[in-house]
Each structure stands twice: as C-alpha cells, then as structure tokens.
Structure I
Amino acid sequence: MNYESVGRGPAVLLILGQGMSLETGWRTVEELSSRFRVLAFDNRDVGQTDHSVFPYLVSQMAEDAVAVLDAAGEARAHVYGVSLGGMVAQELALSHRDRVGALVLGATTPGGPGAIPQDPRVLTFFTRVGAMGPEEAAWAAVPYSYGARTRREHPDRIAEDIARRLRYPPDVLAYLHQIGAAAFHSTQIRLGEIAAPTLVVHGGQDKLQSPRNAHVLARAIPNAELLLWPDAGHLYGTDEPEADREVARFLERHSTAVGAVAGARPPADAPARLAA
C-alpha cells in the first residue's frame with residue numbers, strides 16, 4: 001500500500017472515497033497539515049497501491065487502514081473518512097476503537113436497510129460510467145459531484161480536482177470492486193457502539209449520498225455532532241472550503257489524548273510505501 005505523511009502534530013488518518021487516489025485529497029491535506037500530521041493513502045485498487053484480483057469488503061479496507069497506522073508508527077490517530085472512506089472509517093472505529101481518537105464522517109452512509117438509497121437516476125448514470133474513458137467519466141460526473149454554486153462560479157476548482165484525479169484514474173475492475181464493497185457495507189445496528197467523539201459532515205446538495213444519511217448517522221452515534229453545508233454537493237471540500245476548517249477545529253478540540261499516546265513518528269513529509 002502507498003501512503004504519505006504531511007505535516008506535524010497529532011495524527012489524522014485520511015481515508016478517501018471510491019476510485020480516489022491520495023492526490024485527490026490535496027485540499028484537505030493542505031488545510032489540516034498546518035496543525036496535524038496527515039496520513040493519506042491509496043486504498044487497495046487505487047493509485048500506487050497494489051490492485052486486487054478478487055472482490056473485498058469494507059472490513060478488509062479497514063484492516064488496510066490499520067496497517068497504514070502501524071507502518072507510520074502511530075498507535076492512535078484521528079480518522080477522517082469521506083464517502084466510501086467514511087464507510088471504512090465507521091468500520092475502523094467499531095473494530096479498532098483503541099486506535100481511533102476523534103472520528104469525522106464525510107458525505108457517507110451507514111448502509112443497511114435503514115439508510116437512504118441512492119436516487120435511481122444516479123444509479124443509472126453510474127452503470128454507464130464503466131463504458132466511458134477516465135476523462136469523459138470525470139467530467140460527466142460533475143453535476144452529481146458538485147453543488148450548483150461551484151459549477152456556476154468556480155469551474156476552476158473543478159478543473160483542478162479533475163486534473164488530480166486523472167493522474168491515477170481507477171480501472172473498470174477497481175471501480176466494480178469498490179462499488180461491491182460499498183453495496184455490502186452496513187454498520188447501522190452497531191453505530192451505538194462507536195465510542196469516539198464524532199463529527200458528521202455532509203453537503204445539502206449531495207446527489208450521490210442523500211444528506212438524510214447524515215441525520216441517520218448523527219442520531220445513531222452517541223453524542224455525534226452534525227454539520228451540513230447547504231450549498232455543497234458530494235465533494236463538499238471543494239464546494240465549501242470552510243468545511244475542512246471546521247473539521248480542523250473539531251479535531252483540535254479532541255487532540256490531547258491522541259498526542260499523549262502517539263507512537264514514534266518518521267520524519268514529516270516523507271512519502272513511504274507499505275508492502276501489501
């Protein structure tokens with residue numbers, strides 16, 4: 001697995017979404033790394049991490065995330081998961097609660113029968129994505145990924161995102177593997193067991209994961225905080241830069257315990273590779 005470490009301070013493990021290489025998290029890394037040591041990594045099947053021949057589950061992806069913490073020398077870290085990464089983060093907080101300081105769940109879902117399903121029009125679109133080339137697919141997904149204000153006023157931000165995404169676009173098999181992992185994800189009946197202080201973040205115009213799922217998560221996780229951005233879509237970090245600043249403030253409030261138990265740390269800003 002491929003991961004990188006940027007910045008100094010309490011550790012934050014950033015888990016990105018479906019088909020997203022660590023480079024696509026650059027806005028979040030840039031915001032958080034002034035106050036934290038940010039560990040971003042390529043999930044299996046993505047970027048410079050090895051690709052899988054066989055399907056896998058979100059629980060296996062959570063074990064990958066633990067392996068990144070081990071390789072980085074961090075006994076405990078804040079965990080920030082977005083979209084599919086938010087599903088992985090839920091599983092990590094449930095199965096390895098001693099490794100998680102504070103938890104941030106962005107634009108994600110608990111899965112299961114009580115979750116709000118995707119709009120059928122979105123599902124129809126994504127059944128066609130596999131037949132598109134990477135650049136065509138990235139641009140075709142823009143109306144589903146970004147809020148109306150960003151599409152209207154900040155097309156430069158979208159172009160920056162897509163340029164990063166196209167450096168390591170997912171192949172069709174990786175895309176199918178991660179769709180399958182997300183489809184079988186379900187933590188709903190276990191959410192009450194999450195012990196970490198939790199912030200749920202979502203865009204009010206998210207067309208990929210209904211904002212109602214944010215309410216489902218926040219109600220089920222003990223003492224969770226909820227932060228909704230009305231003008232933001234699924235990629236709320238691009239639509240609303242203030243969102244990650246709020247995340248940083250939340251993590252700062254919960255950083256004392258993480259700093260006290262952090263393990264030995266390699267030099268900051270040193271990219272590293274972890275054998276699969």
Structure II
Amino acid sequence: MSQFDAFRFDGKRVLVVGGASGMGAAAAQLAQDAGADVIVMDYADVTLDGAQGIHVNLAERESIDTALASVEGPIHALLACAGVADGTPGIERINFVGHRYLIEQVVADGRLGRGSAIGFISSAAGLGWEANLAELQELLALSDWDESAAWMVAHNKADYMNSKQAMCAYVAQSAFSMLQKGIRINAICPGPTETPLAVANKETWLGFGADYREATGIEASSPLDQAYPLLFLCSDAAVAINGITMITDAGYMSSGITESFPDATMVAQFLMGKLG
C-alpha cells in the first residue's frame with residue numbers, strides 16, 4: 001500500500017445528492033475515477049455511466065424516503081451538493097431541510113457509519129454565519145421537518161444566503177456529535193463557479209469577484225476545481241479535519257479581510273457579518 005491510497009475511494013460507496021450537473025456531477029465523476037462505487041440522487045436525470053441514478057425531490061420528505069429505500073449497504077461518503085437559487089419554491093427545504101433530513105436518516109439506520117464522512121457544498125453567501133449563530137441555533141434545535149421549514153419561512157430565512165448559512169452552522173454544530181459516531185462532517189464555500197445554476201444567474205453570480213479575477217489573471221472556477229477539495233475532505237487523507245467550512249474562492253475573502261485587495265474589503269466585511 002502507498003500512503004497516497006488515503007486520497008482514493010477504492011472499495012467505497014459514495015452517495016452524491018445533487019450529482020446530475022455542476023459541481024455535484026464533477027464530484028461524482030471524480031469519486032468514480034478514484035475507485036468509488038457511486039450513487040447519484042437528483043431531481044434531474046442522472047447520466048453518469050456506471051453510477052446508480054435515483055430520482056429525488058429534496059423539497060418532499062416522502063420523495064427522500066423513497067429514494068433512500070433504493071440505497072443498499074453502507075455509505076462511506078455522502079456529498080450534499082444540491083442547491084437552487086432564490087425564487088425557487090421550497091428553497092429552504094431543497095437547500096437545507098431536505099439535506100439534513102436525508103443525512104440524519106442514514107446516520108440513524110447505520111448506513112452512514114463509523115469511518116465515513118459528509119461533505120456539503122455551501123457558498124460564499126454562507127459566510128458570516130457566526131454573527132447569526134444565536135438565531136441559527138433556534139433552527140438547528142428543531143428536528144421536525146415541518147417545524148424547521150416553517151421556522152425558516154416565518155423568520156425570513158427561506159432564501160439562498162440564509163439556507164447556506166444554516167448549512168455552515170449545521171456543519172460546525174454537528175462536528176462533535178457526528179465524530180462521537182465516527183463520522184466527519186465538513187463543507188466547502190466556493191467562490192464563483194461556472195455551473196448551470198451560476199450561468200443562469202450569470203450577471204450576479206459570475207459577476208461577483210470579477211474585478212479580483214481580472215487583477216489576478218484567473219478565471220471563475222470550473223466544477224472540477226471545486227470537486228477536488230470536496231472529495232479530499234471526505235477522503236481518509238483528511239482524517240484530522242472535522243467541522244470546518246473550507247473557503248474555496250482563490251483567496252478573494254482573505255484578500256478582502258486583510259485589505260490586500262481593497263476593492264473586496266467591503267464585500268468581505270459584509271459576508272463575514274461585520275457590516276450592518
């Protein structure tokens with residue numbers, strides 16, 4: 001055996017939720033290339049050759065239950081990649097409540113067991129959750145599907161930014177309890193990435209940080225660029241990493257916080273909850 005085997009997924013089963021397109025599809029392909037047996041759940045049709053494709057609507061609890069009934073055996077890594085933009089009905093369920101419910105079902109029944117890992121795709125929009133932790137903990141304390149979704153609507157949190165903040169807070173809060181079960185949980189917060197969702201909201205999503213990319217001579221990330229750190233966090237090579245949200249934005253936030261790229265300072269301060 002090589003020490004580099006820790007980066008691979010040979011003999012492991014990887015479940016990618018939201019793996020039909022974008023970063024999820026790139027992660028599913030990468031996991032497969034790294035030796036994994038891949039299962040992809042998505043609302044859209046799954047086209048990855050060799051993967052088991054399962055239809056799921058994360059906005060509906062019954063659909064998740066039906067999808068999970070098709071998954072046999074252990075899951076060694078679960079990648080929570082599905083997400084929709086503002087204006088989508090049920091965004092609070094698709095982006096957060098549904099993911100959490102699905103994860104907690106497979107943890108409870110033992111399919112996601114000791115030695116496994118969970119990886120979320122959050123967003124730069126989810127940064128700054130720490131400033132809102134007290135309120136977010138009210139949401140995280142609710143285990144019931146209907147109560148959680150209703151809370152997000154009632155508290156004006158049923159949108160993209162707040163669902164991603166809920167995701168980051170959930171990762172941080174769950175680190176201890178998950179690790180007691182032998183499970184690690186982490187997330188990535190990508191910067192602008194050329195996914196179908198981003199292209200559909202191109203002016204806003206791909207316009208973000210365009211000045212930074214021009215100044216540094218880089219392009220927006222590809223889905224594969226983000227799949228690499230996501231898979232790494234769920235690999236045995238990342239065994240010491242738990243409960244973090246890794247910012248994968250090519251340094252935009254760091255450059256704003258430190259004012260080394262002053263044009264990003266106000267945006268960084270806002271996203272980190274330092275501006276009202």
When distance in nm of label points 7 Å out along Cα→Cβ at positions 15 and 207 is calculated for each of the structures I, II, which structure yields the highest value?
-> II
Match the computed value 24, 18, 14 of semi-axes √(5λ) of the Cα gyration tensor in Å, for residues 39-182 alone to one of the structures I, II, and report its label.
-> II
Comparison of I, II - label where relative contact order in percent (Cα under 8 Å, 6 or more apart) is highest = I
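Since every read-out is calculated from the coordinates, none of them should be taken as a lab result. Here the structure is a predicted model, which means the values were calculated and not measured. Cβ atoms are built from the backbone, for glycine too; each structure is taken alone.
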